[in-house]
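There are structures below to look over.
What follows draws every value from the coordinates through simple rules; no lab data is involved. None of these values were measured; they are calculated from a predicted model.
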Structure P
Amino acid sequence: MDENFIRERITQLRLKKGISEYQMSYDLGHSRGYVYNISSGKSLPPMAEFLRICEYFNLTPSQFFDESLENPSLLQSVIDELRKLNDDDLILILGNIRRLTRE
């Protein structure tokens, strides 16, 4: 994993979210070229800004770096909703997940 991974991952997540570099830059409170500079390899975000980018995509840093997740923000949304359920409902959901993923 290297600097290119960070750039490519931000681009992948941005495109999946359907937003432009300009819009993401604006949403993060930066000049219009901020995300372009990251994507093009001119710069990398500092740690505090990286954490804001993770938050922007509704991801943990761990999810950001997990290459096996195709849609990490969707997974995070599911996890957030599951946290609202009681134990009985979680057991029911777990049973359905196991049924659906049986091979």
Structure Q
Amino acid sequence: MQLPTEPGTIDDLVADAAAAGHQVSARLVRDWTELGLLDYPLRRPAGKGHGSKAALYTANQRGLFLTLLSKRREAGSIRSLARIPVFTWMYFSDEHVPLRQTRRAFMT
């Protein structure tokens, strides 16, 4: 499994999962974001009065998503999966997992 090197949209995360053999939906990505398993994507404005472009997840978050998917069956629960972003933050610092995400994951 090759980890992504570029930021991507929620559709890219779903495509990454499919390429790795996992069947997921955009809803799972949104749910995991709310629980702190993933960080909120970076919003991108489209300009004055034109709404916004699709938000982007960082390359590190895309890699974390694939890691979470691969460990999902072993973990058995969301609570156990929430340890992965906390560990990643402790080991790699804010570069991979920001503190705001770590706090949400820790509360999960």
Structure R
Amino acid sequence: MKIGILLTGRTVETLPAEHGDYDAMFRALLDGRGFQFQTYAVLDGELPPSIDAADGWLVTGSKHGVYEDLPWIAPLEDFLRQVYAGGQPIVGICFGH
């Protein structure tokens, strides 16, 4: 199963050196369970090409809130609505889910 990781935030400065960013933490947590991963830095405007780019989607945590007026949030919302309508699994971690 391929998991698309939608990176919506970055860890605080002290964590990446030891633990990596949020996507690396989830990869480590789910390691050894047969998953493949692809990260999309949505906070930098990088969205997946389609909902079929992965079998399931994981939305990382973020210091930002879903109601903030940031240019990448509305496209992410649209993408997640398409994923939901397509019946694919979505897991959201502390980003207004």
Point to revise | At a computed -19500 (helix-only ellipticity at 222 nm (-39500 (n - 2.57) for each DSSP H run of 4 or more, over all residues; to 500)), which of P, Q, R | key: P
Exercise for review: Identify the structure, out of P, Q, R, from whose coordinates relative contact order in percent (Cα under 8 Å, 6 or more apart) was calculated to give 37.
Suggested key: R
